[in-house]
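**Student:** In the part that follows, the structures are each spelled out as structure tokens.
The numbers here are math on the coordinates, done by the rules we state, and not lab data. Everything quoted here is computed from the prediction, not taken from an experiment. Cβ atoms are built from the backbone, for glycine too; each structure is taken alone.
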Structure I
Amino acid sequence: MRLAGLLSGGKDSVYAAHHAQTHGHTLTHLVSLRSQNPDSYMFHTVNIDLTRLQAQAWNTPYIAAETQGIKEKELQDLKKTLKTLPIDGVITGAIASQYQAQRIDKLCKELNLHHYHPIWGMNRQTLLQDMLNHGMNIIITAVAAQGLDQKWLGQTLTPERITQLQKLNTKYQVDMAGEGGEYESLVLDAPWFSQRIKIIKAEKTWDGVSGRYNIKKATLYPKTTT
């Protein structure tokens, strides 16, 4: 099938789109929604502009659409974008969010598109380890859960941090993949990227219970460059 990947910049959307490619589908476009609402119900907002660099490194056509982020109405902005594309379906990195999955299902039904969500329901620890096994370089860009403090911001996801997340899941019921908004991520590199994203400048914000790693400047670098 010809599929457009909804790209947030985070680990799940990147992994899901790559999964589609490795299972015989054509990734025609990468589509990002830039919400004016930092607390969008549907769309990732942290460092969303860096999806442009990911798509460039992925050598895949990129579309950035704007939305005010108004609940329910933001889906119509996505619909306007998707209906113009010559595709058979849409890829999402949804794992457990019924809110998001049901709305994308409804949108796809209206447009007669297939909803491809390959990581839905996956065991979180298995999924995270699989991402690392696939060579993905993932950093944490936001935290908002008990046990996740500002020290996590900007840090790389490693096997050791997966173990820490497992402990937080046991102690505080933190979703290991951040599906409940516990944390957000950004993929800086993957084997299917022709270049890697290098962070030039970033700032942390912390309000005592949650925080963000805001990337102010980044660029693409050849992978052989240190």
Structure II
Amino acid sequence: MQTFDLEREGLRALNSSLHALKGQTNMTAWEVINPKGAHAIAAGVDAPVDITVRGSTGYYCAGMNKQATIRIKGSAGPGVAENMMSGTVIIDGDASQYAGATGRGGLLVIKGNASSRCGISMKGIDIVVHGNIGHMSAFMAQSGNLVVLGDAGESLGDSLYEARIFVRGKVKSLGADCIEKEMRPEHLALLADLLKRGEADGKARPEEFRRYGSARKLYNFNIDNASSY
């Protein structure tokens, strides 16, 4: 275990050390102490390592993550896991605005609530939120899955493309071109897998959720090209 005292050694030294790993490494376990809300902690990591941040973080923690598993033992500020490519980010507390924005892959788990614009413009990331999400979540979401065990705020899925949204609780309102869709067996199987991976399988059953998606009225949709969206 590599223990890094962020207050004593500084953010630049931490991220430089993590960036230097580049791919395979035997330094696979890292612990960051005294984060005290610092911004951009463990941003741009590209190595199969496990990083535990013991405390809450500021803006863009785990941004552009690739391969790493990053665990935040607290809450996260705006833009956590922004533009994430792969790997896993797990937040024990709440997440602020635009969590997982533009994420292209990997899994983001928020065990508390997420604020507004969760998953905006997501492009393949899977997001599992144990609590509620705020307004304008999944705005212009292109692909991937957003799972919400709690409630969703106003304008859910506004201008949605082909991302899938699963909500267990109430939805305050749907955004433009977002509609409720049939929950078919393949969606129940997908959701069961997401709940298990998101450490929420003991909290909810797939049958308790509703599925939302695009009505495909705001953009030119061709079923032959569905895999490209």
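**Student:** Could you figure out which one of I, II the value 3.7 for distance in nm of label points 7 Å out along Cα→Cβ at positions 43 and 187 was computed from?
**Tutor:** Details: I: 1.9; II: 3.7.
Checking each candidate, the match is II.
**Student:** May I pose another question? With mean count of other Cβ atoms within 10 Å over residues 123-130 computed per structure, which member of I, II shows the largest figure? Don't skip to the end; give the middle numbers.
**Tutor:** Details: I: 15.9; II: 24.2.
Comparing I, II, the top value of mean count of other Cβ atoms within 10 Å over residues 123-130 belongs to II.
**Student:** Comparing structures I, II by mean count of other Cβ atoms within 10 Å over residues 75-82, which one has the largest value? Can you show the working numbers first?
**Tutor:** Numbers: I: 17.2; II: 25.2.
Sorting by mean count of other Cβ atoms within 10 Å over residues 75-82 in descending order puts II first.
**Student:** Consider the structures I, II: one of them gives -3000 for helix-only ellipticity at 222 nm (-39500 (n - 2.57) for each DSSP H run of 4 or more, over all residues; to 500) as calculated from the coordinates. Say which.
**Tutor:** Details: I: -9000; II: -3000.
So the calculation was done on II.
**Student:** Here Cα Rg over 2.2 N^0.38 Å, for residues 131-194 alone was calculated and came to 1.11; which of the structures I, II was it taken from? The partial results should precede the final answer.
**Tutor:** Values: I: 1.11; II: 1.03.
Structure of origin is I.
**Student:** Please compute distance in nm of label points 7 Å out along Cα→Cβ at positions 19 and 115 for structures I, II and give me the label with the greatest value. Before the final figure, lay out each step's value.
**Tutor:** Numbers: I: 1.4; II: 2.7.
For this comparison of distance in nm of label points 7 Å out along Cα→Cβ at positions 19 and 115, the top structure is II.
**Student:** Identify which of structures I, II gives the largest calculated value of relative contact order in percent (Cα under 8 Å, 6 or more apart). Mind dumping the intermediate values first?
**Tutor:** On the way: I: 20; II: 10.
Largest value of relative contact order in percent (Cα under 8 Å, 6 or more apart): I.
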